[in-house]
1. As an exercise: mean count of other Cβ atoms within 10 Å over residues 168-175, calculated from one structure in P, Q, equals 14.0. Which structure is it?
2. Out of P, Q, which structure matches 0.45 when FRET efficiency 1/(1 + (r/R0)^6) of positions 88 and 136 (r between Cβ atoms, R0 = 30 Å, to 0.05) is calculated?
3. Which of P, Q yields -15000 for helix-only ellipticity at 222 nm (-39500 (n - 2.57) for each DSSP H run of 4 or more, over all residues; to 500), as computed?
4. As an exercise: FRET efficiency 1/(1 + (r/R0)^6) of positions 96 and 240 (r between Cβ atoms, R0 = 25 Å, to 0.05), calculated from one structure in P, Q, equals 0.25. Which structure is it?
5. Computing Kirkwood radius over Cα pairs in Å for each of P, Q, which one ends up highest?
6. Out of P, Q, choose the structure whose coordinates give distance in nm of label points 7 Å out along Cα→Cβ at positions 184 and 232 equal to 2.9 when calculated.
7. Name the one structure among P, Q that FRET efficiency 1/(1 + (r/R0)^6) of positions 112 and 216 (r between Cβ atoms, R0 = 30 Å, to 0.05) of 0.45 was derived from.
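Read-outs throughout are calculated quantities, based only on the coordinates presented, and are distinct from any laboratory measurement. Quick caveat, the model's predicted, so the values are computed rather than measured. Cβ atoms are built from the backbone, for glycine too; each structure is taken alone.
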Structure P
């Protein structure tokens, strides 16, 4: 393959090395896993996710798997900026609904994942908070769907035909439906955690309306909106612990400690607000 490569470029990522290469008229993405990232990510599940999504027309073809990475077909297009997320909200919502229609386990892995990460960076107060939040969120009795779990702007691709695609499937797993939407809303703030960019109630309800499509009713939209609000806390806890683990294992220069602090700060701000309502 090496002698046939016309060009290869390095892309950026926080926990993998990415290379975009072209062989004749075909483009591929090479993902090389970062050091110790198997502590955070189940790589066998990542491959299963890719195969499952490809079969449903929601991901590119996997070409080969090797010991510390993957090669799959490249999706042409560009990533969206955080500022563009509201503009393409309806398209993102509709595409997310396609993901959530896929058959999956009825047992959420969200809380198991958070628990596994917490074991890497033990904290008794966080453990108690996790139990409280888990009980609160599970009281909503939400359906479990096949969830992307990492819909930040850089994982949303706009192709030349103006169609939306999602990339990076390493965190995907069965999870409660509101989590994916809540997590996406939190990502409006970007890595800088500028929560002035967090979508308004009107914007959130418009997204949820587009998500439901023809099945949308005022009652369904309002009900999911209320659940999404509480699952925003789960998103902040999820990524705060992710960053705390990364701080202990990663060789990448990124302000994981500061990111952890900002996610926890917003967690407590939102929780206090909800508890006072």
Structure Q
């Protein structure tokens, strides 16, 4: 499987161009990026110029995403914004996006109008063969509800290990039977079980050997994708260079890879 790492402008310490070069030199096959960092074709070509692929793009959404669960024009406006961004990413040749569907521990209740709105988004995705994966965050119930209501080859799930560990605290009790065959991508990162720290695997308290074996027993063709940060994380890594950080990140994936075949 391919080894992927996230890159986000807001968490970079060095120049983006230099970091992309380091990511490739350390052995990564590709990156996953954020729509807010995509300024146009040049943003994409800069990545390809370093012989890196783009596995997925994280679509932009903040607190306003809760509006899709409520009646009112605000929810429709959020949907149009998401559709517009998906179309823009598709035009740039990107074919997979990740989306949050809530933004708080106590979002509005699940609703039919949210299903209808998400179906509108999925219909657009189907017309372009653009895969959309919704990500577990702070409310498990809302993710369950949407995946149970909407069936599409273009609509699936992105499993985030850190969110399950720190937010819903249900790593070992995760409802895998609902998600196994619909996992499209992974966001792998570690934490202390209390905060969403986005640490390199092994720097927190997640039981990685069990988790990785579980994930790949459900779906064997996944990529190993890290969503890790090092800006402001000296408490976990000490003071390290860009090269040192991405070397540690890559080595963590080599370790995780060994856990796939554990019996």
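1. The read-out comes from structure Q.
2. Label of the source structure: P.
3. P
4. Q
5. P
6. Here the read-out was taken from Q.
7. For FRET efficiency 1/(1 + (r/R0)^6) of positions 112 and 216 (r between Cβ atoms, R0 = 30 Å, to 0.05), the value 0.45 is produced by structure P.
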